[in-house]
Structure 1
Amino acid sequence: MALKSTIYKAELQIADMDRHYYADHALTVARHPSETDDRMMVRIVAFALFAHERLEFCKGLSDVDEPDLWQKDLTGAIDVWIEAGQPDERRISKAAGRAGQVTVIAYGGKTSDIWWQGVRSKVERLRNVQVLSLADGVAAALGRLAERSMRLQCTVQDGTAWISSADHDPVAVEWTVMKARADA
């Protein structure tokens, strides 16, 4: 018998001074049985960093044809495809062909660096792909914020995000741009 996903609810308040985006979102996030709290929280941060009225969580780990998050236009075409973790170059290439913009948010410190060295040569030629690498330890700090019912605040300013909740100290989310989109 297959294990079921665990449902998490998050009230997310976003104040993104860099993009001038200010909104509250009620999120329902399904955490796959094989997914860690760290990865789930990276997905929530990805939502906060790229928030838009049409951005939504997908099946992610449960479906190889869907990303962690996507934003579709009114015709159903995929505008934005967001992956968390370390997808292989075939998955990134497939995403680049299906979406207008692709963002990979890698995490994991040294393992992320090793992954990037393995896919870099193939990914660098994809014009609509950007790769961000979270600073070492950020994903683990985010994972400590995970609760079945969360109230989170996210402030983004000058290329840094701060995620906080009433019960935990704020987490500074910093990243390095490993590859910028050539079409940006």
Structure 2
Amino acid sequence: MSLVIVETVAEQPLTDAYLEEAVEIALPCLQARGITWLHSLLSRDRAQMICLYDSPDAATVRNAYAHLGVQKRAIWSGEMIPNRSRPQPNSADRSVIEAHSPASSAPDWNRIHQQFSQCCRELGVNWLRSYLSLDRTSAVYELEGLDAETIRNVSRKLGTSFDRIWSAHLLMP
């Protein structure tokens, strides 16, 4: 099985009623294809969401989304980036950082990962989980204790920029 990450953007905010109906309709379709919903991160403005699945492969998730007619920005296979400290989340509130870049070598990503981890510790950020695409072109960071100024500090320290940064709420199956 593979970790599959789906990035979605909605034209209108996703209401609770819409989400409840979507889960009711989607879960049987996903389960029939051997896909397990792990969790999702819904933006505070309800306009974007990251969904994580355990699936045979990304193509299976793409087919399920096509069958359901669900809009998505991207679907990619990835791996969870290990976090040595394994902090426990204090709440369902999160900050999400999305980063997309040209493919990097494993040593480059390891260096970035170590620098990111060090920055989080120095700035008092609770780094929960992160995901890296198998081709090393996309990453999603799931954090607690992050505000706009802290994000700017992390970006400056790493000498990089992030594509999207947003506040989110954790949704569990």
Structure 3
Amino acid sequence: MPTRVVEDQLREIVREYRHVQGEHARQSEDSSLRRKREAELKDLESQFEMTLARWLDDDALRAQWREHLFDAKPEPKLEGKVPPLYKGRSEAGSVLLVCPNDAGEWEYIVDGALTAHHPPGWRHGGPGRLQFVDQSFEEVLEAPTDAVDSLRAHVADPSGDPPWEWAASLFEDGLIDIHFSLTDRGRRLLGA
């Protein structure tokens, strides 16, 4: 499930929706400004629904976000995971994640345990390889093969729509950003 970035995007749509809704309520029933605000509300609802459809695959969570927008229920919380900048596996089977934190540093997480947090000290042993704490890690993908293949096809021919049905998986694996642009990790792994 996508992270704070999606939560921030949904939160911004809700904030704007409530602002426009307030302006709409202050206008007289037959005013052209009221009709303009109605159109703005419809556009924001469409943007909200598109964001839910693209980034959240949990129907119950989508329903909670709708209740938050339309019924002023409490804001639902998404998992706070941040997509990795690097994900690799050593020959011994250890998994290394390098993820940004709120302090602007990078966290180095080995087998689920925070090992270090500091500016990156990349030592590459070739494309997709990283040397960390005397271990060599080979970069790995966890997104479904069909998702990666669809992304490759879109990168090769970007004239059509991006494969939005795979957005959440590709985002969680750190291959794309919220705008469906390749991240550094995505470019590295796709050779783009």
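Just so you know, all these numbers are worked out from the coordinates, no wet-lab data involved. Quick caveat: nothing in here was measured; it's all calculated off a predicted structure. Cβ atoms are built from the backbone, for glycine too; each structure is taken alone.
Structures compared: 1, 2, 3; top value of relative contact order in percent (Cα under 8 Å, 6 or more apart), i.e. the largest, recorded for 2. Suppose distance in nm of label points 7 Å out along Cα→Cβ at positions 92 and 164 works out to 4.6; of 1, 2, 3, which structure was it derived from? For distance in nm of label points 7 Å out along Cα→Cβ at positions 92 and 164, the value 4.6 is produced by structure 3. Out of 1, 2, 3, which structure matches -0.53, -1.26 when log10 I(q)/I(0) by the Debye sum over Cα atoms at q = 0.10, 0.19 Å⁻¹ is calculated? The structure behind it is 3. Structures 1, 2, 3 were shown, and helix-only ellipticity at 222 nm (-39500 (n - 2.57) for each DSSP H run of 4 or more, over all residues; to 500) at -14500 was computed from 3. Comparing distance in nm of label points 7 Å out along Cα→Cβ at positions 44 and 76 across structures 1, 2, 3, the highest value is found for 1.
Computing distance in nm of label points 7 Å out along Cα→Cβ at positions 52 and 100 gives 2.8 for which of 1, 2, 3?
This figure was derived from 3.
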